[in-house]
Structure 1
Amino acid sequence: MAAELKASGGRSRRLSKHALLIGFGLVMLYPLLWMVSSSVKPSETIFRDPSIWPTSFDLGNYTDGWTALEHPFHFYLLNSAVIALLAVAGNLISCSLAAYAFARLNFRGRNVFFAMMLATLMLPIHVLIVPQYVLFSQLDWINTDLPLVVPKFLAHDAFFIFLMVQFIRGLPRELDEAARIDGCGHFRIYWRIIMPLSVPALATSALFTFIWTWNDFFSQLIFLTDPELWTMPVALRSFMDGQGETAWGQLFAMSIVGLAPIFGFFLAGQRYLTQGISTTGFR
């Protein structure tokens, strides 16, 4: 009898925990569900009907929003994709090289430089954007993709360097020593030994880089003023008119379209993401 009561109490606690988690999950998902619902509502009923189940469906928001701007919306999606994929490639190459140097090479001032790199994590973009703009303006890079792409190839993101350093430090140094006995230099050790074993950390860095770059609005708004270079977040801003009527239905519809690549990228890399986070820590 006591065992049955104990088992029943355990099931009740588990059910309570699951119900609580489901409740919190629904609260967190409500804004997304509301946006999906609003994207198929007539614009005049979006704010009059706060429910997430629309009484009438209007798919015209998607067709009208796709062609509402100067170019079809896939034009801006393509601009975002080019910048995001180049940013991913740049971070994977440069940050992994910098992480290998910090994790495996012994050079004078290594700890000082590593601490200085970590200190840059505390600098907000709003502090850096003015000197960056001045520098890129002198280089005549404004209204090009270069300010958003070139820094990624120069180990610009300290967070990903730190992530990879922690992962590489967890790999046995005996592998490096065995490769060195076989005649491998540092680059071959990096390319043939470290990189294949660092796939979880690389995938995690690629996923976060893609999401952050794809969703970046502030930097792209500052450096890309030519409508021919606008990315998806900047193009979405065009649906909002501060003096006239905002096309809310079209805005929400194109926002859902803009979220689709993020969901696809996340679903493709979620296995590596969880593995990278679980195996990367403070060592």
Structure 2
Amino acid sequence: MLLTAVTTLTMVAGGVAVAHSAEAAENPYERGPAPTLSALQASRGPYAVSQTSVSNLAATGFGGGEIYYPTTTADGTFGAIAISPGFTAYWSSISWLGPRLASHGFVVIGIETNTTSDQPASRGDQLLAALDYLTQRSSVRNRVDASRLAVGGHSMGGGGSLEAASDRPSLQAAIPLAPWNLDKSWSELRVPTLIIGGESDSIASVSSHSIPFYNSIPASAEKSYLELNNASHFFPQSTNTPTAVQAVAWLKRWVDNDTRYSQFICPGPSSTSISDYRSSCPV
């Protein structure tokens, strides 16, 4: 990918300077420096991140939440993702994902659900309502490219992200984490979908949830399945580096159209922390 020779330096958290193109790259959605595995494994990406809250009174169709976004305005607008927690859980249970993803050049809205017992179909509707709020009424709406949106979630929130992707095929990506859903067939999906499951999940076992979901999605939709070695259902509730690496790479590839990240999808990760990896390569 050719970049212009003229660059500016942007300071980010920790005092690290990162070069950004002063003019548009060949891909107008490309954001940030060329990726490396060590950079993706770091606790933060190249962008400093700000945060703002959404009260349940301001929200329509979902229960409020938190928005994380790159502080800079020098790089134009960013793609965005809405993420739902799981059954009985609050956003705080997976909130590490907010600043982690935002620091790589995305606007993230982590939602609270209307009730903690909401089922996947309801959570899917709420994810879409959160994206609509983010792009139309939020205080950061001018920072978001409304044509480049994604969804994700944990457990029933992951099942909800499948529902959202089914209902809104214009989405650019979906990332269900340890997804739970009674619907096992997603043959209608056309949204690039990364499913991450835990090998030892006893609540949404990969044999009855993640793997059947993955197998039912047509390869033409682009899909990957990452299984974490010995991981329980609750692996997203603490910082998980393999999850972060793959989620960022997936969002970069499909929301930002950034083929520099294809190397992390095909052939995919290989380490003792991964018990299974499948993908509809090439990307």
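Given a value of 3.9 for distance in nm of label points 7 Å out along Cα→Cβ at positions 73 and 161, calculated from one of 1, 2, which structure does it belong to?
Details: 1: 3.9; 2: 3.1.
The correct label is 1.
For distance in nm of label points 7 Å out along Cα→Cβ at positions 57 and 193, which of 1, 2 scores largest?
Biggest value here belongs to 1.
For which of 1, 2 does mean count of other Cβ atoms within 10 Å over residues 41-48, calculated from the coordinates, equal 19.0?
It traces back to 2.
Can you rank 1, 2 by relative contact order in percent (Cα under 8 Å, 6 or more apart) and just name the one with the largest value?
1
Given a value of 2.7 for distance in nm of label points 7 Å out along Cα→Cβ at positions 121 and 153, point me to the structure among 1, 2 it was derived from.
Among 1, 2, the structure yielding 2.7 for distance in nm of label points 7 Å out along Cα→Cβ at positions 121 and 153 is 1.
Which of the displayed structures (1, 2) returns the greatest value of mean count of other Cβ atoms within 10 Å over residues 113-120 on calculation?
2
Once mean projected area of the Cα convex hull in nm², for residues 145-224 alone is calculated for every structure in 1, 2, which label goes with the largest value?
Working: 1: 6.0; 2: 4.6.
Comparing 1, 2, the top value of mean projected area of the Cα convex hull in nm², for residues 145-224 alone belongs to 1.
To which of 1, 2 does the computed value 40, 33, 16 (semi-axes √(5λ) of the Cα gyration tensor in Å) belong? Before the final figure, lay out each step's value.
On the way: 1: 40, 33, 16; 2: 27, 22, 17.
Of the structures listed, the value fits 1.
Looking at structures 1, 2, which one was helix-only ellipticity at 222 nm (-39500 (n - 2.57) for each DSSP H run of 4 or more, over all residues; to 500) calculated from, given that it came out as -6500?
That value comes from structure 2.
Each value in this text was obtained by applying a stated rule to the coordinates, not by laboratory testing. These numbers were taken from a predicted model, which means no experiment stands behind them. Cβ atoms are built from the backbone, for glycine too; each structure is taken alone.
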